[in-house]
1. If we compute mean count of other Cβ atoms within 10 Å over residues 274-281 for structures 1, 2, which one ends up with the highest value?
2. Which structure, out of 1, 2, was distance in nm of label points 7 Å out along Cα→Cβ at positions 250 and 346 calculated from, if the result is 2.1?
3. Thinking of 1, 2, which structure, once helix-only ellipticity at 222 nm (-39500 (n - 2.57) for each DSSP H run of 4 or more, over all residues; to 500) is computed, gives back -10500?
4. Hey, Cα extents along the principal axes in Å derived from one of 1, 2 reads 88, 66, 41; which structure?
Structure 1
Amino acid sequence: MSMYRDHRERLLERLAESGTAALVFTATHKVRNHDCEYRFRPDSDFWYLTGFAEPESALVLLPRGVDATAKDGERDPHEVRTVLFLREKNPEMETWTGRRLGVDAAPEALGVDAAYPIEELWKRLPELLKNYRRVLYRAGLEEARDRGVLDALSTLRKRARGGVLPPVELVDPAPVLHELRLFKTPAELDKMRAAAAITGEAHRAAMAAAAPGVGEHEIDALVEYTFRRRGSTGMAYTTIAAGGNNGCILHYVENDAPLVDGELLLLDAGCEVDFYASDVTRTFPVNGTFTLEQRAIYDLVLEAEETAIDAVRPGATVDLVHETAQRVLVRGLVRLGLLDGDPDELYEAKAHQRFTIHKTSHWLGLDVHDCGAYSLDGEPRPLEPGMVLTVEPGLYITADDDEVDPRWRGIAVRIEDDVLVTASGHEVLTAGIPKTVDDVESACGRESLEPVA
């Protein structure tokens, strides 16, 4: 648990600078249908700080502790700093819903200073928060929680005449906690490399299995099977297995159509390892061989992606990476006759956006669209070592686009990799997944859905 303890210590240092306590909840169970729930996934902020995956839990962080008799918020360094609220052991309930760590075992197992039953949270919270002037808490997610926090603050305000200083601000986690999460530690990167490796195996298995008549749903199932088989914590997001013109729908997740000879399959799929995400897209021919038009579009997208990846380095920006990819695409679209005019003028006029649609990059981490600001003081923020972002240009020419030659219609290509910013440039975490035309065609073409060993 040392990684999560380190995360708590880093946050506590930041909170101490402003005399801020923190209250972080895990996620709540979500109903799938009637009395069936989705498989539980902890809240990413909570997991980042605890490595604890049980529901009905909350973490309170108290930088440098608070002496109950202190004046003006004076801190006592020997006080409790990390308090976890969680479910108690309950053999009867554990028979129904699974094992619980329990209150008694939590301090040693998780490295927290104290643990209490979750039912005691609201009773104990006012005492824990007294004399802190600010509380880091993400409001607006659960109404009942918001009421509980406000009730705790109200209780403390009523004690102000007795010398207790109540909090006067609720602080959103984004400026502090989410900025910490943006910069990945070596331990976190190990998990992201593991997720990339499993994701690569799934994509190679999909390339091998794709064939005319195979269902998108079969590819979807094979990908998830590979993720789970290799011990990941599951999908980082809903898999997109989009054959032919379905690839022009950016978040196509129905995955219920048969694959057609002569078309492409756009597969956007990534797994989580200990809830750290991978996010990869590969596009490949259903029958194992690109047509001339498909190859022309594919090579153009690949050129844009590789040029954009080369632009990833400290001091660059996400906006620069996007512009780099887009300018390559514009020049290529003119070269192929899909756009007509001067590439620079077309770029400024955004004429290409009917074919490109989306941005090129987003942060990646515990969330597939990870937290962290993209701008600072109104300007695009410079990339720094430890940040991880995707690079994912795409071109989408819909089947009903009667403004282009019919031979281009229905072609959708996206190529996406996960890229770490390093001190000297970048590292492509997903570099081992087939990407060149020759490598992709070589990976395609098995005749059955037998699992890849």
Structure 2
Amino acid sequence: MPETLESPTDAQTGDQPTSVLPRILIVDDEAAIRESLDTLLTFEGFHVSMAIDGPSGLDLLSRNQYDLLLLDLALPGESGIDLLPRITETHPDLPVIMITAYGTVGNVVDAIRAGAENFVQKPWDNEKLLADIRTAIARHKAEEEVVQLKRTLKQRYNFENIIGKSEPMLKLFDLVAQVAPSRSTVLIQGESGTGKELIAKALHANSPRRDRSFVPVNTGAVPSELLESTLFGHVKGAFTSAINAKKGLFEVANGGTLFLDEIGTMTMDMQAKILRVLQDRRFMHLGGTTEIQVDVRIIAATNVDLQVAVREGKFREDLFYRLNVIQLNLPPLRNRREDIPLLCAHFLKFYAEENGSGDRALAPDALRILMDYEWPGNVRELENAMERGVVLSTGRLITPDLLPTQLTGSTYSTSLLDHRPDASLFDLMEEIERRIISDRLERCHWNQTEASEFFRIPLSTLNQKIKRLNVEVRKRGRD
């Protein structure tokens, strides 16, 4: 049997120790290196096993589970680079950090291509090594948890791309699973960016209509004069540009599900027409004379309080009660913070693959920032932050400087003084005001009315400042 250096429990039985400490395997032929790492890691709360060469290391890997492998490059016999493909083939999810005294660019590239998590050169900095180890283990555990969570949600609920283990989300999942098989109309309420369309798709996927069409329409993004034609279709000649007849989305969704997003933005006239379809399951093409009957399940979503809109006379009360047969309320991200690490791992993996990058992980201080942030843009804002971090990063770690400034709380004045040392006080004040307004507009998804209410100034005053300061204003994003 290959020679190994382990705790008595491991060496005698090959079984996992009762300790729940993170387990690290060190494979290095130098006794001094092993002892130094063992002392450091044991003191920091890790369970350490050791091997002096490749065969003994492979033997330990076959008999035990580890959270991380510290692998020397220059081993007797097979080198660490030679061993790495065999290790990643049998243990594809095990993080591996290579250690060597020969940190050439070629070695680094070869190790990363072979599947190494990171590359540490002797002599190492203890704090940096510990940070690299903790980051690698945290990323590995988060990715494992995401995989397991997705598998559980898939098996239990048939949910796709929905991440969450918090109590509010588990209650929501149970309710979705209970409601999905029915024919009832569902109203999904939640702030912008909470994932209302994902929940609508889950309802459809778990319903008897799953083999028919799921048709989403953002009613707030379609001009009111075109919405009727979009939903109900039109006959040839119904209006000037109607050179051909066209089916509406109600017909396209016949037998399936029609998802009406941003339902609260509909005009009162359009609300009356939607109400009639909900009541009679019949409608006519725009300009037509023949009634068409459809079997469509309606799922509506909104980021506004429709009951308040009813009281203010902006939404029909009878339509509200038709839509509100079953109400699902999506929690904002700030109320489900325990889901943030899982969501980050999911998005980092997705965008790393999409951009052809290597694996990415959050630095501990970056994760702390994300956990403390209030997330006005909810999951969509978090997703954007992770995509930005992947695109801008040059290494494996997403550090705080790669996060958007509204997350890190970076001060405006410091960066301005650094980059515009010759600017006047008036110029600096204007630039600070410009950045503050731009940041608030972005947080409000470019809703100027909401931004003016936040600043406690009239909308006209905000518009004047936007023009005077040349603030770039983008179109409002989808809910």
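Here, each number is a calculation from the coordinates, and none is a lab measurement. Since the model is a prediction, treat every value here as computed from it, not as a measurement. Cβ atoms are built from the backbone, for glycine too; each structure is taken alone.
1. Values: 1: 25.9; 2: 15.6.
Greatest value across 1, 2: structure 1.
2. Details: 1: 2.1; 2: 3.5.
Source structure for this number: 1.
3. On the way: 1: -10500; 2: -15000.
The read-out comes from structure 1.
4. Numbers: 1: 79, 53, 38; 2: 88, 66, 41.
Attributed to the structure labelled 2.
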